[in-house]
Structure 1
């Protein structure tokens with residue numbers, strides 16, 4: 001799991017990469033509001049471990065609550081695509097998740 005502070009010039013203030021067996025690889029973090037400085041929104045995207053496509057997304061901001069999409073989720077998506085360190089952590093989580101799922105499959 002990566003849990004790190006991102007440089008202050010970024011809107012992402014904290015980032016965690018981990019996996020949940022029943023869901024997939026999770027990228028979650030606190031993303032600062034553009035309109036209200038200092039207000040952080042907990043934002044989360046879940047990636048399918050096989051296709052690496054987003055299967056779920058959520059944010060605690062008003063935009064997501066009313067429209068089902070928001071700028072904060074797009075920010076996390078872009079971070080996964082553009083930041084090499086984040087991509088590496090996503091791939092580590094994916095590999096570990098796949099290893100565990102293979103172990104579980106071999107039990108039956």
Structure 2
């Protein structure tokens with residue numbers, strides 16, 4: 001795990017693991033300023049989804065979910081992968097069913 005990280009990160013830096021599932025990380029080539037702006041956009045869209053759901057606004061929810069998708073794609077967390085070596089996207093796969101299984105099994109158990 002990287003220093004201060006809440007979740008283990010794969011050795012190649014492509015994913016982090018939550019409850020045994022891989023989640024694609026943001027594109028590391030993004031500048032910190034751009035990444036930060038996109039994260040703010042993502043958080044606004046996620047709040048809008050919640051508001052729309054609480055008020056029963058189906059059209060607003062759909063628009064907000066499109067905003068979430070747009071931000072996640074811009075961050076590199078969805079859509080085409082940001083790495084260039086041809087390796088497949090394993091986003092949302094269970095770690096034991098991936099090439100990261102041995103690495104994950106070797107991590108220290110959480111106390």
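We did not get these values from a lab; they are worked out from the coordinates using the rules stated. Model, not experiment: these values are computed from the prediction. Cβ atoms are built from the backbone, for glycine too; each structure is taken alone.
If Rg and Dmax of the Cα atoms in Å is computed to be 14.7, 52, which of 1, 2 is the source? The partial results should precede the final answer.
On the way: 1: 14.7, 52; 2: 16.1, 46.
The value was obtained from structure 1.
I have 3.7 for distance in nm of label points 7 Å out along Cα→Cβ at positions 24 and 56, calculated from one of the structures 1, 2. Which structure is it? Don't jump to the answer; show the numbers that get you there.
On the way: 1: 1.1; 2: 3.7.
That value comes from structure 2.
Computing relative contact order in percent (Cα under 8 Å, 6 or more apart) gives 27 for which of 1, 2? Present the calculation step by step, with values, prior to reporting the outcome.
Values: 1: 22; 2: 27.
Checking each candidate, the match is 2.
In terms of distance in nm of label points 7 Å out along Cα→Cβ at positions 40 and 64, which of structures 1, 2 is highest? Mind showing how you got there, number by number?
Details: 1: 1.4; 2: 2.0.
Top value of distance in nm of label points 7 Å out along Cα→Cβ at positions 40 and 64 goes to structure 2.
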